1. Starting from the value 12.4: which structure in P, Q was mean count of other Cβ atoms within 10 Å over residues 19-26 calculated from?
2. When relative contact order in percent (Cα under 8 Å, 6 or more apart) is compared over structures P, Q, which one is greatest?
3. Of the structures P, Q, report the one carrying the highest value of volume of the Cα convex hull per residue in Å³.
4. Just checking, which of P, Q has the largest value of FRET efficiency 1/(1 + (r/R0)^6) of positions 3 and 27 (r between Cβ atoms, R0 = 25 Å, to 0.05)?
5. Out of P, Q, which one gives -12500 for helix-only ellipticity at 222 nm (-39500 (n - 2.57) for each DSSP H run of 4 or more, over all residues; to 500) as computed from the coordinates?
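Quick note: the coordinates plus some simple rules give every number you see, no bench work behind them. Every value quoted in this text rests on a predicted model; they were computed, and no experiment measured them. Cβ atoms are built from the backbone, for glycine too; each structure is taken alone.
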Structure P
Amino acid sequence: MAAMTELAAEAIPCNVIAGFHHDHLLVPRARADDAVRVLEALTD
């Protein structure tokens, strides 16, 4: 999963919960803004 690789590159811990329709990425609250920035960059 590219998202996990990119989060790891930014040293943002992530737990993944795989769902039937979509997955959930759990990150520390203190790093939430950083995680969103990284994930949004993947959509460009």
Structure Q
Amino acid sequence: MILETTRLLLREMTQEDYPALAEIMQDREAMFAYEHAFSGEET
């Protein structure tokens, strides 16, 4: 299922999304609400 508006596209994640997701999840500043960044294994 895909949800799309003029400014937003929501879709199911794929394996190709992993590098971008890992970059965010391993960034301390981006993950401040979780009190830590995730390791490569956790991601």
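1. The correct label is Q.
2. P
3. Q
4. Top value of FRET efficiency 1/(1 + (r/R0)^6) of positions 3 and 27 (r between Cβ atoms, R0 = 25 Å, to 0.05), among P, Q, belongs to structure P.
5. Among P, Q, the structure yielding -12500 for helix-only ellipticity at 222 nm (-39500 (n - 2.57) for each DSSP H run of 4 or more, over all residues; to 500) is P.
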